[in-house]
Structure I
Amino acid sequence: MALKLDNNLLEQIGLGTLPAEEKKKMLAHIYETLEMRVGVRLAEQMTDQQLDEFEAFINKNDEAGALRWLETTFPSYKEVVADEFEKLKNEIRQVAPQIVAESQAAAQAPQPDQQPPQAPPAA
């Protein structure tokens, strides 16, 4: 099962109306959060030696090697990913209306480069 972090995902979880720039930021945030949560769950199951082996791939920025290592050492890691992804989607769904409302409020607020109208000077 491939996870798709795209506009369809944002539509599913109630964030389809966000502006494009905020969508990009939200997708990046979802990816980073998912990566961290999966890492924590897997690390809890690893021995110190396994943790050292896995960290060696991460420290070399060898994502392909880390993925191969995970597939070999933790064949169920995809289930952990899917489980954490579902939890994260449900959490976001619950706060989606608030995120959208804050986005709309920010869009209507005066931008820093726009000066609010000046009151005429008092006579």
Structure II
Amino acid sequence: MADSVAAALCRIDGVVEGGSAFKDGSGFWVNGKEIAHFEDANAIDLRLTRAEISSRRSALRADPRVRLRTSSSDWLTVEFATAADEALVVHLAEIAAAAHRPRDGSPPLLPPTGAALARRRHFH
């Protein structure tokens, strides 16, 4: 199922797959900002932003597939095992992508690679 989720994330406008700054393996980036990475084969961390999480907190808290972090976190975790779970992941990833796309019409930044990615990993 993780392969299906990864493919769906890559179809979202502006999402680019690259190395994760937080985990070994792939991360999904928008405008130079990592918005998602797999926690394990059945869970994904999404950088939804504090504002987006706050505006949806009640619904997110009520969903047993969603694990919220502290109120100051940009991130949440979604567990997935079914097509409906995948749809939720994609929906939330679309919100995350929209929150991170460049607003001024400038070209989006690419994910870091090599030494630039290693520096980011060093801080996490």
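Structure data summary
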quantity: Test item: helix-only ellipticity at 222 nm (-39500 (n - 2.57) for each DSSP H run of 4 or more, over all residues; to 500) calculated as -24000, pick one of I, II; calculated: I
quantity: Distance in nm of label points 7 Å out along Cα→Cβ at positions 4 and 60 - highest-scoring structure of I, II; calculated: I
quantity: Of the structures I, II, the one that 11.7 was derived from, the read-out being Kirkwood radius over Cα pairs in Å, for residues 44-91 alone; calculated: I
quantity: Among I, II, which structure scores highest (criterion: distance in nm of label points 7 Å out along Cα→Cβ at positions 52 and 108); calculated: I
quantity: Per mean projected area of the Cα convex hull in nm², the highest-valued of structures I, II; calculated: I
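Every read-out reported here was derived from the displayed coordinates using simple, explicitly stated rules and does not represent laboratory data. Note that the coordinates shown come from a computational prediction; the quantities given were computed from them, not determined experimentally. Cβ atoms are built from the backbone, for glycine too; each structure is taken alone.
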